[in-house]
Structure 1
Amino acid sequence: MATTFDTLRIAQALKAAGFDDVQSEAIVSAIQTSLGENVATKADLAELRADMYRALWIQGAGLVMVITAMTVITIAFS
């Protein structure tokens, strides 16, 4: 998922710091491309959290089943 930021404000800040128009636009473009490809958004993190929560519950349920089966076997062969 892409994220957005104020490209005009960043370009203006770069110009105020001494960069010319071409340099400012190139830097802003590079930042925008990089952020669009590599930064997780809040929605991405929420989806990941939900997936991890589901996986944890599935693993916990499997562990309960193994413990229950081991207990039944132990009782049956005692």
Structure 2
Amino acid sequence: MRTEAEYKAGSVEGAIVIPFNEVKARAVSELGKDEEVIFHCHNGPIGAQAASILVEMGYSNVSNVRGGIAAWQVAGNPLVQ
């Protein structure tokens, strides 16, 4: 849920960039309905909206990083570049 520039500045290992406006289309082609999907945006609300969209689409293992990548960093979790 972050921009390409934000992603390049540092991201969670294994993360992929999916802009919010592409969530529905890319989920169908890139994410399995039972696959674990964890959204994160910069500070939380957009990731939560994206997670809700996937749940409505029938995805069963979806969550959001509360507080986004900012909270991830504050908690001392690593980022990769």
Structure 3
Amino acid sequence: MDNYLYGLNKDITDLIRSFEDDFQGAYNDEEDYAYEIVDECYDLPKFAKTYFDYAKFARDLFMGDYWFEDGYVFRCS
């Protein structure tokens, strides 16, 4: 029984750790997340951001690297 409980506790701990690693936050939509990624990760001049296609960038992000459900973004692991 002790081995079973140890295994169960380890599984739960791994599940929580995986969730914490993959959870990116709450967003209005995929494009909202794309805005944040561009703002945080790319040093674009302000004028360039006005021409940036956030909808297409969001589409590309969510084709494989991320998924969006009920207002929450997760990284695919």
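Using the calculated result -19000 for helix-only ellipticity at 222 nm (-39500 (n - 2.57) for each DSSP H run of 4 or more, over all residues; to 500), pick out the matching structure from 1, 2, 3. This value belongs to structure 3. When distance in nm of label points 7 Å out along Cα→Cβ at positions 26 and 42 is calculated for each of structures 1, 2, 3, structure 1 gives the greatest result. Could you tell me which structure in 1, 2, 3 was used to calculate Rg and Dmax of the Cα atoms in Å as 17.5, 63? Computing Rg and Dmax of the Cα atoms in Å on every structure in 1, 2, 3 gives 17.5, 63 only for 3.
Read-outs throughout are calculated quantities, based only on the coordinates presented, and are distinct from any laboratory measurement. On a predicted model such as this, the values are computed, not experimentally measured, just so you know. Cβ atoms are built from the backbone, for glycine too; each structure is taken alone.
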